[in-house]
Structure I
């Protein structure tokens, strides 16, 4: 009601007296809200973090749903291909579009989302994220053909686009460095938890029941998001200083926020004065090198096979013919490993040498995937019986996930914030997001073509070679950013030849 009241107050009118009355009423309302907030919040210089943490938790509900929707093809593709599902049999070619469509719609929607952020706050967009996610689960549950599933996957891509742009930005804007360092990774862990959840639920229930169970997440988000504070950073950029102060007092749970508000105002003014263009991103050598590094890291991250393996995990275990552990259980173990390793590794990954961790991660992935190449070559091209060691692919994939979690999975995201100069950061992040979506279309499709036309060992050999080249690139081309300020990193990029 308060927002509607403000919107109405700025509508054109020929009655000057009415305008003055409305403005006066708005200012009085703001003061009343501020007075109420000040009475509720203790007059403490220290403050508390629970509002920031609970806000991150609410956003992470959307991340949980996004993770479950993203990994949904993994346990369902084998069912759809075997004609044991509720919509009949589909081909592996048709199944490949289950991974392509979300990334394609994420690209298309990213332009609309970028435009919307200029006029709409972070909070309404995060609330809207739950709508396409809820519709996705409903369409999956009620589908009568693959077409309905395709529409659900397109809607899923819209939710992913909001999560990885607006939701991430919101968490960065509302939290202090200490809270962000400890709890900022909750979104990534929630994505992994969603992937584990959908694999476990579908393994014990049918697809329809699993969809309705996971519908609770977007519905819960719809109920909770209205209680979140708006981003003070966004409100300050819109010139709503009093509302920004109220939001900041709620987030810090203290009334003494004037110093932080002033620093925020100075930062926003500085960013406006230093704002760069898309031309600067490609024309200035340091910016161009930063972009090339970010895109290269994203490329090698996806060439490691992580997205492709998440989507086709259960299908790969089915093709491997393991007897010691079922395909469903193997998939659950892989997703559980991903969640647990991220939970352990994410808080410490940013505390050590970026280049060393990326190199170690790439090397470890190369070794793990090479072991699978040898195993599948022996299984498929020789007469050696490997049934007694059929647990090797699962063990190797768990090791692969562990090495991914210390470097190639989290660090490219972290380094995006470090490599781009403030003046072109928004442009750089937009380009890298669109590029990530493009390669997320390409690489799962490459995996599907490899699985359809070649043996398993050839498929794993492709990603093994990619990880080997990633090792070389990370050691010789990635600059060390650990312990350096943003200014020092820009100087380093300017000197790089």
Structure II
């Protein structure tokens, strides 16, 4: 018998539920319609005591059985059966929860379809009349055009099946228009995501068949036509188009300032999730520009990111947890701009919004970085070696900070050894983001050279020559390297 249940499929699923979702889940479990007449609510209420982490050593099968079957001899098969059935109900709850998250316009579309298929013509006509205006009134989101496409298509199909063909043209022609709009949204959103996340994929997307297909679509011409004919749709589609251009042509700063201006003009017309996405992408573009050496975008991006964080507009996972990449980017941007107090406050508050099963790693991660910035080097090393996040970006971050910490404390012997393991991590990585890996390889190369100069008491001219090489190269921690050379000269 296992001592704990932390690896149980049900427990792994329940860890992903927020406090609000748990309340809904209890109602779902209590419903005879969903539980097939079996009462699992007592088991759920026992498990609630251990939510959200489920890390307590008290959580064992024996404990659950004793509370469920008071005074009876332990039978693991009985408990396993209950856990398995509750897991199935929990999976059904996830499906139900996702359905409820659908854009309400899509729900109205499904309702129209159901009424139409059952021949309830009077109800269907009334539903169309009541829905058309309200569908356009609420704030826009990424699903708006897709939902309108589906609703208008269902309306045209209803008109056809009920022999009201004189009413067929308008909804069908509008459906075609929304098909085009939806196509533009989906293509630009997917393309922007791929380009923005290129650190994590391994394929040559730029020369792929998919990208070649996109190159034959005249998005600029489409947007100009929409500008002239649809004042409601154009602002949103234009922001997505400019966002895509800014990401794909990261060297062109005009696209960024253009999209920022246009995005801020329509923020109030967007629903919260769409607003989150727009601001998050603006911040991401600034980060991408900063990486290629456009230093002025550091402060620009951080101001946007602060707005995102302080207004709780940051993107979250499906389980409503903060994305690890968002936590990392926010923390690093803050410390890079010497906003240490803000960074510490952010980390202390928002690490609790990281998914529970990886939260401890991010506590160590953030404490290592903040300790380093406070020159608490012993603590920085102690926290850094505890970090075990299985993503190359985070692994490189910690190798980077440990290397800098050893140098700051003049621990040259462990630094030399550490640089060897740092180098092997990069060489053994299967990441196709060669630019990222090369930046870190350059850090290792230049740090080795600086250490060699220090240990062999070479001349000032050697450091100045190295300084010129670093300034011209693409290297991680360039600012820090140049500061160390300046201190040594």
message: Between I, II, which one scores greatest on distance in nm of label points 7 Å out along Cα→Cβ at positions 356 and 468?
response: II
task: For distance in nm of label points 7 Å out along Cα→Cβ at positions 60 and 300, the calculated result is 6.0, so let me know which of I, II that is.
output: II
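Figure out for me which of the structures I, II the number -23000 belongs to, where helix-only ellipticity at 222 nm (-39500 (n - 2.57) for each DSSP H run of 4 or more, over all residues; to 500) was derived from the coordinates.
Source structure for this number: II.
Quick check for you: by mean projected area of the Cα convex hull in nm², which of I, II is greatest? Before the final figure, lay out the partial values.
Values: I: 25.7; II: 29.7.
Max of mean projected area of the Cα convex hull in nm²: II.
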message: As an exercise: FRET efficiency 1/(1 + (r/R0)^6) of positions 132 and 372 (r between Cβ atoms, R0 = 35 Å, to 0.05), calculated from one structure in I, II, equals 0.05. Which structure is it?
response: II
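I, II: which one has distance in nm of label points 7 Å out along Cα→Cβ at positions 52 and 116, as calculated, at 2.7? If you can, show how the numbers build up before the last one.
Numbers: I: 2.7; II: 4.0.
The value was obtained from structure I.
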query: Given that relative contact order in percent (Cα under 8 Å, 6 or more apart), derived from a single structure, equals 9, which label among I, II identifies that structure?
result: II
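Read-outs: derived from the displayed coordinates by stated rules, not from any lab. Model, not experiment: these values are computed from the prediction. Cβ atoms are built from the backbone, for glycine too; each structure is taken alone.
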